[in-house]
Structure I
Amino acid sequence: MKTEFKNIILAGIGSAAYTYEKANSLVDDLITKGRLTLEEGKELTEKLKRNFNSKENKEPQKTIPLTKESLLEVLNELNFATKSDLINMDTRLSKLENK
């Protein structure tokens, strides 16, 4: 479970970095095609950098420690199947297969 959350967080960070790189690439393409001047491109790149850095360094307003209870609450809100749900389903499936 810990690994999945780590992967989700890393995917979010990777997505943000990829978006930033794509935005810079788009600005470079616009400059190359002559749709933006070099000055406008530099200004836009600086705005992107400031915006990215401000969002990246912003502290969350409220942090809640992750406990087993809070994790279970989130999973229940997302309506994930519980272990007992899966066991019941497996039992029912086995009965159906035996018929």
Structure II
Amino acid sequence: MTDFAALEAAVTAQWERMRRLAADIETIRIEHRTDDGAITVGVDGAGRLHDLRLTEQVARLSPAEFDRAVVTAAAAAVARAMARRGELVADFNRRVNKQQQGEQ
């Protein structure tokens, strides 16, 4: 294999790994429900809200309690989504580092 062909193959493989990482991050969906089940918040791998479900139990909450419960549930969902994203990125980095060490 020529040096150019080897470089092209390495770049193509790296591009494919990056594409897979991006696709895996896009598939992350995390939900967090409050302990009482009144509020469920769903977020994606970027921490964006994609779902908010409320039950009749929210009627028992004061506005301040409602605000706090939504924010707390959203923060918990985002933390879990970012942890999952971090696992995917760490795995990607381990694989890239292994490959680079093997090439040296």
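Values computed for the structure shown
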{"item": "Origin of the value -22500, where helix-only ellipticity at 222 nm (-39500 (n - 2.57) for each DSSP H run of 4 or more, over all residues; to 500) was derived from one of I, II", "result": "II"}
{"item": "With Rg and Dmax of the Cα atoms in Å derived as 20.7, 71, matching label from I, II", "result": "II"}
{"item": "Ranking I, II by FRET efficiency 1/(1 + (r/R0)^6) of positions 22 and 38 (r between Cβ atoms, R0 = 35 Å, to 0.05), the structure that comes out highest", "result": "I"}
{"item": "semi-axes √(5λ) of the Cα gyration tensor in Å, for residues 6-45 alone derived as 29, 8, 4 - corresponding label from I, II", "result": "I"}
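Here, each number is a calculation from the coordinates, and none is a lab measurement. Since this is a predicted model, take the numbers as computed values, not measurements. Cβ atoms are built from the backbone, for glycine too; each structure is taken alone.
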